[in-house]
Structure 1
């Protein structure tokens, strides 16, 4: 095995160890102490000489985000993007454990495994500062439940590329897939205002907020058309109403998750909510809107050329889940996601990553970045990625 290959094997093994430490820290969305502990660990793994800043988080109640930058003598700027928060509460958090080639634990796939690969890639790139003008590592603390606009978009306007390290995937025949297309996403929230009444003596005097929201849930769900031209999915997910079993509920709230190829499709979701149902007043709003990600010509060219450099296929894929990379896409010409390790069970108790995926995913990320940072696509004079 060549010296370059040995170095990459060591880098992948270190990434596994660093992910294991990160997973040992419970850092649910909004928990400042957990976020700070995770950030302290990440700072220790950054390349020597990185300029470290703490930026105000998009969500005011969360810990400040981490931005680390490296300056070099090249001409191109690259953003490496990840997040440290999870959806798992402290009471449900599970530390990392190995079993049959997998590493299980809260946040392994989404996305502390990806964060570990961000740090590994940054260290690899730092060894060749002549290749880049700037490498930025941005680790945010509020990706999972953010409702405010993404705060950092304009800071990276004019960068040449953004690589995001959400969970990776393999194709059906085992090739490395990367995400170049994502749906837009939104959360529809509807508040209902009815009238309370005694369920025994005067139920006819009430205006039942629960029933109105149940009718509405079915109405908006009927809009779902995942195989249609907008690939629109509409899924009612949470409903709350009422405080007592003998009172007609006078208020309630319905939450609906929706995804589509374009955020324009969400207008029909709002339009489907009437002002009233059975005398119950309805107030609707889109609580957050995540833009879609569409592949650019530059992205397609980069993936094709990086495949040639790597010596095995890198396959462009699409995914329905939302990601922070989509916020950068309007201002950054190349945006690629899904560069993290491969696994499964995200947001579930049995979440895991395949330990064997760390090395090939690091190879893919290096092939993409080396191709991007070269003088031009397929530029000569670069060593192939060691395997």
Structure 2
């Protein structure tokens, strides 16, 4: 086969994710699907063909193939599901699979090995909600991959230190944000009214209410402290989940029901950010937060905790403030400092926007994934040549 003949077909790439429920991982998968160049022939695999983002997936022209686990990886039929996934990958003649989450990694990495195709694992958090056994199995599956993508330096360090993955097999690729699309969503405005706040400043917190790691309770304590100091401030909590009733009860107990507003899931986050003076994320553990990135894109000073990828995004005193996790007093002080110095807050917000434009653009993320995919495929031998033209950004 000549080089010209070998360059005739695109790379057959499979993107595999658990589902398309609302989450940072799912949003980044959609951005990849939206931005990858025509040098890729992309298929989508899922464990569950469900979620509010399925509509966006369909708009992009993708109908996912589902390989349901029916509740647990430990069930007897999992081996059969892995085998069927391998046969599907063979039928697609896949060159490369990119898996993005815990369950997909455990099932699809062995399937890719059976199918004889390359596999890249995305590690997008610190595995903080997994127990010891799960983390050991996750590490083993990750080590079996051809390469690993971390979206923050802290995650890469954890993989080297705790899971003993060689550093040369891990690349850091920050999440990307489509600035033009973000600005368009901002200009489209609100999809539903917001609570009345008068001329009081507004703080926005965007996070799920499914896991205590998001620590909305710390924010409520900080807001109570600010109120005791006489600061007027309304807060919009965007997100939902099974922990919401407890968080609502905590806000009521602290006497904050009139200034803390629970908005639930919203698709108009850019427009909500545009009506605020600052944003916050006070998690006890984190990957690289899309919520922080969107707040930065909206020119907000962000107050974040020193965990995971947050310090990759926010330089303390320049693009926002960084405080220690689990310290509501520090959080209140940082929020109060920004509220009392609005000009400084606006300067931080402008710096945050410039950082997103220069370092976190969607084009930059796509180009880095494209380069990594090509490097991974070049390590193969005896396979049909595929087109590896660079993406233009």
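Only the coordinates and a few stated rules stand behind these numbers; no lab work does. As the structure is a computational prediction, the values presented were derived from the model and not from experiment. Cβ atoms are built from the backbone, for glycine too; each structure is taken alone.
Supply the structure label, taken from 1, 2, corresponding to relative contact order in percent (Cα under 8 Å, 6 or more apart) with the calculated value 17. Value 17 for relative contact order in percent (Cα under 8 Å, 6 or more apart) corresponds to 2 out of 1, 2.
With helix-only ellipticity at 222 nm (-39500 (n - 2.57) for each DSSP H run of 4 or more, over all residues; to 500) derived from the coordinates and found to be -13000, which of 1, 2 does the value describe? Among 1, 2, the structure yielding -13000 for helix-only ellipticity at 222 nm (-39500 (n - 2.57) for each DSSP H run of 4 or more, over all residues; to 500) is 2. Which structure, out of 1, 2, was distance in nm of label points 7 Å out along Cα→Cβ at positions 12 and 260 calculated from, if the result is 5.3? Among 1, 2, the structure yielding 5.3 for distance in nm of label points 7 Å out along Cα→Cβ at positions 12 and 260 is 2. For distance in nm of label points 7 Å out along Cα→Cβ at positions 212 and 364, the highest value in the series 1, 2 is held by structure 1. When semi-axes √(5λ) of the Cα gyration tensor in Å is computed for each of 1, 2, which one produces 39, 22, 19? Structure of origin is 2. When Rg/Rh (Cα atoms, Kirkwood Rh), for residues 156-219 alone is calculated for each of structures 1, 2, structure 1 comes out greatest.
Supply the structure label, taken from 1, 2, corresponding to FRET efficiency 1/(1 + (r/R0)^6) of positions 276 and 340 (r between Cβ atoms, R0 = 25 Å, to 0.05) with the calculated value 0.95.
Details: 1: 0.00; 2: 0.95.
That value comes from structure 2.
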